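Multiple structures are listed underneath, in structure tokens.
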Structure 1
Amino acid sequence: MAVPARPRTLAVVLILLPPSEGKTAPTSGAPVDLDALSFPQLTGDRVDMMAALVRLCREQPDAAVRTLGLGPQQADDVARNGALPHAPAAPARLIYSGVLHDALGLAELGGAAAARADSALVLMSALWGALRPSDTIPAYRLGGDVTLPGVGKVSTFWRSVLRTALPPTDDGLIVDLRSSTYAGFWRPDVDAASRTAAVRVLHEHDGKRTVVSHHNKATKGHIARRLLELDNDPATPRELAELLSADGWSVESTPGPRPTTPTTVDVIVRHVPAR
């Protein structure tokens with residue numbers, strides 16, 4: 001008699017991602033419903049953040065360009081921000097574009113991997129705090145390093161809120177693929193830090209290692225997709241490093257120097273001279 005297959009238990013509980021600077025603006029759809037977004041305890045803070053951004057862009061568009069760090073070709077972003085409450089919205093997986101999110105390819109995922117993305121991925125956002133890929137939002141322009149009138153430094157604002165609104169789970173691996181700006185939005189406590197792998201992507205050329213934006217973002221996107229499509233999950237930072245090594249990446253793992261510091265998993269992208 002055949003033994004029934006055991007239900008699959010997911011070891012990777014959270015995959016933390018940054019947003020993208022680039023957004024794909026939907027041309028139709030209902031506006032954002034703040035009450036329908038994930039992490040409903042953030043609703044009041046989202047109202048405050050959006051109101052401050054909308055007010056700045058409507059009442060002081062020239063100041064908004066400077067505050068948001070925009071160039072002369074990005075003035076349309078100010079007008080788009082000013083219309084956020086009524087702008088068409090779409091799932092975040094379709095809004096965020098750019099190298100990392102293109103490599104991840106959330107819009108092309110199907111079946112179990114797509115369902116898993118909605119339960120495992122958390123997208124940091126300067127405007128919304130934290131999102132799931134299925135959350136419906138409009139395109140917007142706001143960086144995590146901006147100091148917004150009436151709110152202050154965006155990263156500081158969300159750090160105090162997400163400390164309690166985004167609590168770590170009781171067990172399972174947390175894979176942190178965020179950029180340095182968005183890593184400041186939420187930091188693991190002692191228990192979660194022991195289960196967190198902070199992934200860095202370093203470009204090595206002539207013995208020197210640096211962070212190269214394109215390699216960093218593309219590689220992190222590929223890693224996130226790999227984790228979503230796995231049949232057997234890594235349960236610890238060490239097992240994550242072993243998985244990536246088995247996939248052909250050059251990987252170095254370094255335990256955190258303090259109990260509150262996650263394990264660093266470095267993925268090394270080496271320069272190959274042209275023939």
Structure 2
Amino acid sequence: MTGATRRAFREFDTTRPNVARINDYFLGGKDNFAADRRAAEELLAIAPEIRTIATETRSFLGRVVRFLAERGIRQFFDIGSGLPTLPNTHEVARSVLPDARVVYVDNDPVVISHGRAVLACDERTAVVEGDILHPRDLVDDREVRRLIDFDEPVAILIFGALHVIPDADDPYRHVASLRDATAPGSHLALAHLVLDTRPEVAGPLQDIYRTALHRPEAHTTRDREDVLRFFDGFELVDPGLVRLPRWRPDHPLHAWSAKKVWKVGGVGRRP
């Protein structure tokens with residue numbers, strides 16, 4: 001754990017679980033506390049496949065970023081990025097396009113502090129505090145504008161934020177606002193849990209996440225058709241909105257694990 005991360009930890013209550021740190025635990029990271037590990041183990045007791053879903057989400061991110069970079073996208077806007085996890089978005093993008101630029105966005109103080117410490121010497125990346133609920137603030141942010149030219153195609157990546165945002169916060173409107181700020185040829189890539197495929201675990205899982213989010217009133221359950229609405233104004237790239245292992249797998253056999261992954265993902269292009 002870095003010194004910068006330790007300083008950030010002092011700024012808030014580490015005895016309460018945190019979504020980013022819970023996910024870090026699922027991925028084998030070390031930037032988590034006892035409260036996060038307890039919550040993670042409670043989640044795994046309800047649905048052991050959650051660990052697989054976490055790793056499949058990272059694999060999906062890598063395939064998506066590589067796909068977009070191979071098509072010439074040089075700007076990436078990673079919203080709800082979470083704690084740095086290898087390989088990071090900028091590392092994947094630059095394996096294809098060495099001049100790719102990436103802005104990471106999160107609202108967790110630990111994510112912000114740790115990300116800035118890790119990327120302090122990288123002029124083509126930035127870590128910005130914010131979230132999807134305030135898209136205009138993100139688009140207008142000075143650091144965002146330093147790296148992203150919204151008159152050129154940009155990739156908006158949302159892999160871990162939307163399924164914890166209730167409909168009461170109108171996430172569809174916020175995603176549409178980001179879409180409207182981008183140029184033609186831009187892309188939206190997202191991943192979203194679809195708990196209707198495991199209705200018996202939906203309630204218990206949401207109870208734990210509501211505690212982590214400090215929002216006891218929040219309730220979010222979406223099926224594939226609900227998730228599809230986020231792509232309004234975009235043309236879905238083949239194979240469409242599918243379970244993560246089925247989105248352009250590196251090997252055909254990889255898609256066989258799709259039954260264990262109740263999370264869908266896709267990429268859309270703004271015409």
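Throughout, read-outs are computed from the coordinates displayed, never taken from laboratory work. In this text, all values refer to a predicted model and were calculated from it rather than measured experimentally. Cβ atoms are built from the backbone, for glycine too; each structure is taken alone.
A few points about this structure:
- If helix-only ellipticity at 222 nm (-39500 (n - 2.57) for each DSSP H run of 4 or more, over all residues; to 500) is computed and equals -10000, the structure in 1, 2: 1
- Each of 1, 2 could give mean count of other Cβ atoms within 10 Å over residues 72-79, but the derived value 13.2 comes from 1.
- Which of 1, 2 leads on distance in nm of label points 7 Å out along Cα→Cβ at positions 176 and 232, largest value: 1
- Entry that produces 44, 41, 37 once Cα extents along the principal axes in Å is calculated, selected from 1, 2: 2
- Comparing mean count of other Cβ atoms within 10 Å over residues 64-71 across structures 1, 2, the highest figure is found for 2.
- Per distance in nm of label points 7 Å out along Cα→Cβ at positions 40 and 112, the highest-valued of structures 1, 2: 1
- Origin of the derived value 19 (relative contact order in percent (Cα under 8 Å, 6 or more apart); candidates 1, 2): 2
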